[in-house]
Structure P
Amino acid sequence: MPIVQQKPVTPSGRFYLKNKVELDTKRPESSLTKGVHRKKGRNAYGRITSRRRGGGHKRLYRQIDFRRSIIDVPATVIALEYDPNRTAHLALLEYKDGTKTYILAPTSVVVGDVLISSNNKIDFNSGNALPLNLIPLGSKVHCVEILPGAGAKLARSAGCEVRLISVDGNHASLKMPSGEIRLVKENCRATIGSVGNASHQKATIGKAGRNRWKGRRPRVRGVAMNPVDHPMGGGEGRTSGGGHPSSPWGQLSKGFPTRKKSKQSNSLILVRRNGRRVK
């Protein structure tokens, strides 16, 4: 999956690094797609809760089988497809009975491979899904469940992987991409290997228009505003106002912890992503 720089035909094209990947160009499977209302950063009351969102190209949502719910039935990869809703690519699986599902395409999986999801010991191949207590220690996995049967929640973006450190009692220790070490139930399921399209991280936007295609609107810096609009606004010349970087509502934006101390999952985190061991 190489990164290529095409011959620029416009000035903005000089900085555009494209992630060139050979994927199926057919339309997505119609039975696995649906239209979704785009919230444009608004909540249920119509108030903006996420700024600078709106516009962008129309897209269909691909329904992905994060549970790998069809057990002990081999499935063949019939296509690798692009998904505009996420950084990872999709693999279209077809089972013997004709059922088709989407999963996140793992690294090294190609068209024609046979994948299987099981609760028993099976071949250790990339793309197979099984419980953590049946996976060898030190293995790289992705699409990991937090609660058994709830579907994959961890390590789902392009190039992500989680390393299985140990299995003690009813819990398995995982090292996250951030460096955090946390516990999950040993019977939670995971997919072997890492998520594909790792070269996505090296691609560049190249021009402002591509951000608008993705639904990202322009961002105005706080120091460029007036004092009435932002805590960091105003001042003579290029001043930062003398205070710490913050949001328009005064929330500190660098180094200020926002995680609640009463959160239930705190007891499952052994080492924070900053390397500090939790007492």
Structure Q
Amino acid sequence: MALNYIVWNVDPFIFQFPLPDFLGGGYRPIAWYGVLWAMVFLVGYYIMKRIYKKENLNDDQLDKLLMYMLIFTIVGARLGHCLFYEPEYYFSNPIKFLYVWEGGLASHGGAIGILIGLYIYAKKINKPYIWILDRIVIPVAIGGAFIRTGNLMNSEIYGEPTTLPWGFKFVRDYPIGMPIEDIPACHPTQIYEALFCVAVFIYLLYAYYKQNMADRRPGFMFGIFLIVVFGSRIMIEFIKNHQVDFEDNMVLDMGQWLSIPFLIAGIWFVVKAMKREHI
């Protein structure tokens, strides 16, 4: 008899390595989440290297882009989590703002950080802001899939109970020894979001390489990215468990409210891009 659910009991840590005595001894775990975050930047660097080579730009400019992306993404994502979801706790314990290794990164904060960093970067290399936005969304899209896969490996940010056959039973979120039958199967919303990211990544590659949309219609690719990523986020949040208690009394949760401006901006960029075409 086939099961109508999937048991998910993956160890979030890949392995542990011993620390020398001068670092306190003991063992330091290496988590899937951290490795997948590293993959975001490694794969992103490779994709942008191909793009820069196609457009005859030098590696010095690419190295600067990597530094801007690394710094502004992490800082933005961390501040986004602290300020959007748990401001009272972090303002009461300000040193905790720096404890990134304890977890707590928000995608909307990361998006805002990236936008700020890219604005500064575009000024530095004397390129239009929209020029870099249309190109950076390609690696950012696949990066989103890596991050959501990291959430899956952590058994976090999943959805409400479901009777669908692909519902996941996140065993590690429940007491050890609890019967599988008593653990609800839930929507694997991490996978849903990752699939939207992969889909828009594939389309953006096609739009850039086959349709030359970045040059023909500046802003179109950036707009499509915003519509797909944040539009899907708004929809998926309806079946996702709330991340913080104060969301229980909200018509729309924090993730949805933060996504709406990005969705509106995406529509505006697409409409504007479709009204003119650069040959």
Value 2.0, calculated as distance in nm of label points 7 Å out along Cα→Cβ at positions 105 and 265, assigned to which of P, Q: Q
Source structure (of P, Q) for distance in nm of label points 7 Å out along Cα→Cβ at positions 97 and 113, computed value 1.3: Q
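Thinking of P, Q, which structure, once helix-only ellipticity at 222 nm (-39500 (n - 2.57) for each DSSP H run of 4 or more, over all residues; to 500) is computed, gives back -500? Let's see the in-between values first.
Values: P: -500; Q: -20000.
Only one of P, Q returns -500 for helix-only ellipticity at 222 nm (-39500 (n - 2.57) for each DSSP H run of 4 or more, over all residues; to 500), namely P.
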Starting from the value 1.70: which structure in P, Q was Cα Rg over 2.2 N^0.38 Å, for residues 161-216 alone calculated from? P
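A value of 10.1 was derived for mean count of other Cβ atoms within 10 Å over residues 41-48; which structure in P, Q was it taken from? List each step's numbers first, then the result.
Values: P: 10.1; Q: 16.8.
Of the structures listed, the value fits P.
From which structure (P, Q) was Rg and Dmax of the Cα atoms in Å calculated, if the value obtained is 20.4, 64?
Numbers: P: 22.2, 71; Q: 20.4, 64.
Source structure for this number: Q.
Out of P, Q, which has the highest value for relative contact order in percent (Cα under 8 Å, 6 or more apart)?
Numbers: P: 17; Q: 20.
Max of relative contact order in percent (Cα under 8 Å, 6 or more apart): Q.
Since every read-out is calculated from the coordinates, none of them should be taken as a lab result. Quick caveat: nothing in here was measured; it's all calculated off a predicted structure. Cβ atoms are built from the backbone, for glycine too; each structure is taken alone.
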